[in-house]
Structure 1
Amino acid sequence: MFQGHPCDNLYPDEYFPHGITNGANWYNVPGGMQDWNYLNTNCFEVTIELGCVKYPKAEELPKYWEKNRQSLLQFIKQVHQGVRGFVLDATDGRGILNATIDIASVDHYVSTYKAGDYWRLLAPGTYKITASARGYNSETKMVKVEENNAAQVNFTLSRKGPKVEEGSTLHVNM
């Protein structure tokens, strides 16, 4: 697998550059957990196939570990790639739950958690990122994501005030 030829005896014509393929390009799994988790929970789910034998013998497992240890460790390090930060209320500095983080070039947003924290895996590049929440004014920033680094990008949103049309009078009871 790691040499780019998965299961030569079963699939002699298949080749994966650097031993990696996007699963959707290899075979389709309609309604699979990967799609559901990504769309509904902000989580990526991956399937890692390390060999051609579905259930290898226990004594063969150390061989799989030795052949794939470096690749797996490098894969784990990829969590430090993208943007992370907080979406905070400008009035009291508290985190905003369920604010959305929208990347202009990505057709999927992520939501913040209880403390207003979020995490978004992204490849290196420059992105237009917008944070928004119900009852708040949105904020947009241009962010450069570098290799092997998670850029810290915090947003402070101000609450929307009452709309006043030009030429009208705003009445406030005190």
Structure 2
Amino acid sequence: MEPIVGVYTGEGVVVPVEGEADSLLQGGFGYRRGRTHFLRSVEALFLVDRGRVQVLDEATRQPLSLKDLLDKFIPGDPEVWNRFLVYRDLRIRGYVVEVGEKGLLVYERGEYRKKPPSYWVRIIDEGRPISTGELLDELANLGEGVSLKLAVVDRRGEVVYYSADGKDF
């Protein structure tokens, strides 16, 4: 199967063909702004990594490798690599994942758009501290039925998950 073509622009990765964009949207990838379908950075990296999307540079029309794309995303999002590692791990495990500002919303298999997310995954770099107050705030803001999972990314890029609830603190 031929990969879907995306175009890297100054705003991100755009999927210009409507039918292909619809297919990605059905699978939980990307979002629409007006009639334009965008992929978030980690979604584009994942789809390129899996060979499902080929991203062309808007200026040169040349294909971008995973590393090329990563190099374009890092200046605006220094944490994109760790977010990609966690996103990829969850997607490979069969979850549908929506990208949030500080973490990921995770849906159980088969429940995307049918039920609310089951987990809020907060990504933590092993070398960076996070305050318990910050975690307590996140716990307090979770919707009913949503559990907090901490995804700790170590120096080797391995991801370890921990469950957290208000009783743990």
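Using the calculated result 0.95 for FRET efficiency 1/(1 + (r/R0)^6) of positions 41 and 153 (r between Cβ atoms, R0 = 25 Å, to 0.05), pick out the matching structure from 1, 2.
On the way: 1: 0.70; 2: 0.95.
Here the read-out was taken from 2.
For FRET efficiency 1/(1 + (r/R0)^6) of positions 57 and 97 (r between Cβ atoms, R0 = 30 Å, to 0.05), the calculated result is 0.70, so let me know which of 1, 2 that is.
Numbers: 1: 0.05; 2: 0.70.
Structure 2 accounts for this read-out.
Comparing mean count of other Cβ atoms within 10 Å over residues 49-56 across structures 1, 2, which is largest?
On the way: 1: 11.2; 2: 16.5.
Largest one: structure 2.
Of the structures labelled 1, 2, one was used to calculate mean count of other Cβ atoms within 10 Å over residues 9-16, giving 16.8. Name it.
Working: 1: 10.2; 2: 16.8.
The read-out comes from structure 2.
Hey, semi-axes √(5λ) of the Cα gyration tensor in Å, for residues 65-136 alone derived from one of 1, 2 reads 22, 19, 10; which structure?
That value comes from structure 2.
Quick check for you: by FRET efficiency 1/(1 + (r/R0)^6) of positions 73 and 161 (r between Cβ atoms, R0 = 30 Å, to 0.05), which of 1, 2 is greatest? Don't skip to the end; give the middle numbers.
On the way: 1: 0.05; 2: 0.80.
Ranking 1, 2 on FRET efficiency 1/(1 + (r/R0)^6) of positions 73 and 161 (r between Cβ atoms, R0 = 30 Å, to 0.05), first place is 2.
When helix-only ellipticity at 222 nm (-39500 (n - 2.57) for each DSSP H run of 4 or more, over all residues; to 500) is calculated, the result is -8500; to which of the structures 1, 2 does this value belong? Let's see the in-between values first.
Numbers: 1: -5000; 2: -8500.
Value -8500 for helix-only ellipticity at 222 nm (-39500 (n - 2.57) for each DSSP H run of 4 or more, over all residues; to 500) corresponds to 2 out of 1, 2.
For log10 I(q)/I(0) by the Debye sum over Cα atoms at q = 0.08, 0.11, 0.14, 0.21 Å⁻¹, the calculated result is -0.41, -0.66, -0.92, -1.39, so let me know which of 1, 2 that is. Spell out each step's value before the answer.
On the way: 1: -0.41, -0.66, -0.92, -1.39; 2: -0.26, -0.48, -0.77, -1.45.
Label of the originating structure: 1.
A short reminder: the numbers here are calculations on the coordinates, not readings from a lab. Values in this document were obtained by computation on a predicted structure and should not be read as measured data. Cβ atoms are built from the backbone, for glycine too; each structure is taken alone.
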